[in-house]
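Some structures are shown below for you to check.
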Structure 1
């Protein structure tokens with residue numbers, strides 16, 4: 001079985017390469033990235049794509065690239081160059097839980113994002129049905145962690161904020177979160193690839209899999225755990241988390257609505273429960289993992 005990995009230059013892509021080599025060392029893995037000079041793949045230019053490896057050999061595609069670019073890429077390949085998909089047995093693609101959590105957003109940016117995600121998911125599933133190829137779409141929430149040279153753009157930004165501010169106001173209470181480490185997401189993708197290769201996919205598993213880490217915790221508890229996980233001299237540990245009654249907190253944040261409706265809605269989501277996703281350990285048949293996980297593999 002050949003593995004074709006798209007979005008290799010991401011924390012999850014880097015982690016996937018590590019776990020796949022451990023779990024299935026005999027499987028050739030071909031990694032693609034726009035930044036690669038050896039195996040380039042630009043979703044915006046499907047005509048230029050040439051799959052690496054043995055032509056026509058059984059293969060599984062795994063993508064951690066933008067799903068709104070992957071979907072038309074695959075559709076055009078299937079329509080114009082179906083020979084380049086010979087041997088394709090299945091596809092595991094990464095989307096985002098934003099397709100679920102931002103469905104009722106008031107700002108245009110988030111509504112457009114939800115539309116792009118959901119339409120891409122539908123297009124991908126339709127193309128895979130046409131190709132008679134199995135497909136699973138992962139919808140992870142709040143990916144964090146650094147793997148190799150690649151870092152996330154979620155909790156790492158919160159850490160930068162904690163290092164800059166002497167105190168950070170928070171509403172009381174804050175909503176739930178279920179952060180997932182890039183290594184956990186990669187491990188789930190490897191497990192699904194193994195099941196696909198053996199035709200062992202759970203028929204009860206939905207085509208779209210909302211996925212989170214193993215520990216649901218409040219937004220405030222998440223920040224406190226991040227602080228405690230830093231070295232003793234880290235400036236993030238000195239930032240005081242200041243609880244404020246929710247009504248007062250949102251009143252003070254109201255002027256942000258005029259400047260950036262998107263940022264204001266992000267502030268509002270601090271009080272919303274964005275958890276309840278399938279925890280990784282259920283799909284991996286392993287004990288639950290704590291938060292935060294260390295970055296080393």
Structure 2
């Protein structure tokens with residue numbers, strides 16, 4: 001076992017693709033941080049759950065829970081639009097207000113039971129040219145390779161999320177200051193703010209731990225107190241880290257650097273093998 005650092009940031013995202021809640025401590029179960037991605041936006045024309053790749057204005061909205069979630073529920077959240085308008089995620093006005101903001105008919109939904117598989121089916125792509133569609137959502141230039149999607153769980157090719165969740169692929173996302181620093185050294189003009197990458201935990205790595213370290217951790221386990229987080233694979237990055245959001249400016253060069261210098265990945269997808277409570281300053285060990 002190696003002590004690699006401490007917990008610097010903890011994030012929960014009550015509504016998928018909206019700004020997250022920065023937390024002092026969080027309860028964690030097999031489904032990740034309690035309440036993480038408890039709600040999501042469904043594009044009614046496309047017929048699928050969508051995120052900021054297609055609906056970038058969501059990044060300018062904030063959402064906070066009105067009460068603390070438990071391991072299995074998604075309580076109502078208060079949503080604040082860019083103009084300061086607020087409403088509850090379960091209110092009668094929520095769909096209309098979000099549709100006005102996004103310029104298309106959408107609805108907001110809490111997590112559905114895992115048995116509701118049809119709800120998570122992917123709709124038809126906006127562009128019938130699948131290669132062009134993939135380049136758009138992943139933000140890849142013609143000169144850049146597309147990510148190898150075969151590394152993701154096969155279910156994700158047919159459904160927008162694992163059943164019973166609104167996650168892109170896995171319930172937990174780990175990022176380290178070592179990786180952010182490594183990319184910043186390759187592109188000093190860019191701002192590698194952790195908020196671009198929407199981690200659940202940002203690990204402040206100890207002095208001497210440098211480089212894209214979490215890219216080498218697949219199959220290993222992080223221990224934070226009683227919590228065990230199994231690293232599954234590097235996180236494939238899409239267009240979202242390049243987009244503007246409050247406090248973070250649009251910057252395509254961020255993704256250019258990740259594609260060129262980090263094999264298209266930053267951070268690590270993970271599952272939770274043992275739940276517990278994590279808090280800022282907790283020691284992080286690699287097993």
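Where a number appears in this text, it was derived from the coordinates with a stated rule and is not lab data. Keep in mind it's a predicted model, so treat the numbers as computed, not measured. Cβ atoms are built from the backbone, for glycine too; each structure is taken alone.
If Cα extents along the principal axes in Å is calculated from each of 1, 2, which structure is the one that comes out at 61, 40, 39? Comparing all candidates, it corresponds to 1. Comparing distance in nm of label points 7 Å out along Cα→Cβ at positions 140 and 204 across structures 1, 2, the highest value is found for 2. Suppose you compute relative contact order in percent (Cα under 8 Å, 6 or more apart) for every structure in 1, 2: which one lands on 20? Source structure for this number: 1. Of the structures labelled 1, 2, which one yields -4000 when helix-only ellipticity at 222 nm (-39500 (n - 2.57) for each DSSP H run of 4 or more, over all residues; to 500) is computed from its coordinates? Here the read-out was taken from 2.
The greatest value of distance in nm of label points 7 Å out along Cα→Cβ at positions 76 and 172 among structures 1, 2 is that of 1.
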